[in-house]
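None of the figures in this text is laboratory data; all of them are computed from the coordinates on show. What you see is a predicted model, and the numbers here were worked out from it, not measured in a lab. Cβ atoms are built from the backbone, for glycine too; each structure is taken alone.
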Structure I
Amino acid sequence: MNLTGDLLALAANRMLVEALILVSPPLAAVLLVGLVVSLIQVGTRMTDLTLGFVPRFAVILLVTALTLPWMGSRLSAYFVASVAQAADRP
């Protein structure tokens with residue numbers, strides 16, 4: 001199997017884009033919850049670190065559990081496409 005620079009760059013690009021798509025739902029949820037918790041902390045003048053950590057942790061677990069089937073199907077489709085592309089190479 002001979003990988004050219006262009007093919008390797010394309011494979012790396014596809015991998016990074018797929019990784020970005022897969023982590024975007026939990027990341028967006030954590031950013032939104034972090035913003036809400038920060039606004040509540042500023043409004044109430046509470047500076048407890050646990051108050052910021054626990055909701056973010058709970059949300060990342062919840063969003064990951066809810067999107068896990070979608071992530072698994074997307075990741076397996078990516079793997080199948082990558083293996084098929086590698087098998088087509090002479």
Structure II
Amino acid sequence: MPRTSRPITVTLGDLQERVAARVRSGSYASASEVMRAAVRALDREEAALGDWLRRRVDEAFADPRPPIPARTVFKRLRRHHARRAKAARNEKV
């Protein structure tokens with residue numbers, strides 16, 4: 001059966017030992033298997049995050065409450081941040 005992919009070089013840095021440990025444990029036959037599993041896990045994580053985000057956006061659009069103007073939201077955020085910054089400065093004293 002012809003190969004459907006080409007080899008690539010990946011610099012893993014500190015992660016290389018973690019990949020090697022998985023191969024040594026027998027959980028995976030090769031570093032390539034570990035990397036394929038890692039990419040599949042990343043795909044699942046990104047899909048779950050996308051699903052969560054879509055649900056949150058749908059909930060926001062379905063919310064019957066009137067929208068809050070951006071100016072008001074940013075004013076509240078600035079006030080909240082100022083209070084937290086002041087509290088943090090007071091804790092250091």
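Taking distance in nm of label points 7 Å out along Cα→Cβ at positions 21 and 61 as the criterion, the top structure among I, II is II, with the largest value.
Between I, II, which one scores greatest on distance in nm of label points 7 Å out along Cα→Cβ at positions 29 and 45?
Working: I: 3.5; II: 2.6.
That would be structure I.
Comparing structures I, II by mean count of other Cβ atoms within 10 Å over residues 5-12, which one has the largest value? The partial results should precede the final answer.
Details: I: 10.6; II: 7.4.
Largest calculated value belongs to I.
Looking at mean count of other Cβ atoms within 10 Å over residues 53-60 over structures I, II, structure I comes out largest. Where is percent of Cα pairs over 23 Å apart largest, in which of I, II? That would be structure II. Quick check: -33000 is what I get for helix-only ellipticity at 222 nm (-39500 (n - 2.57) for each DSSP H run of 4 or more, over all residues; to 500), calculated from one of I, II. Which structure matches? This value belongs to structure I. Suppose you compute FRET efficiency 1/(1 + (r/R0)^6) of positions 13 and 37 (r between Cβ atoms, R0 = 41 Å, to 0.05) for every structure in I, II: which one lands on 0.70? Going label by label, the one that fits is I.
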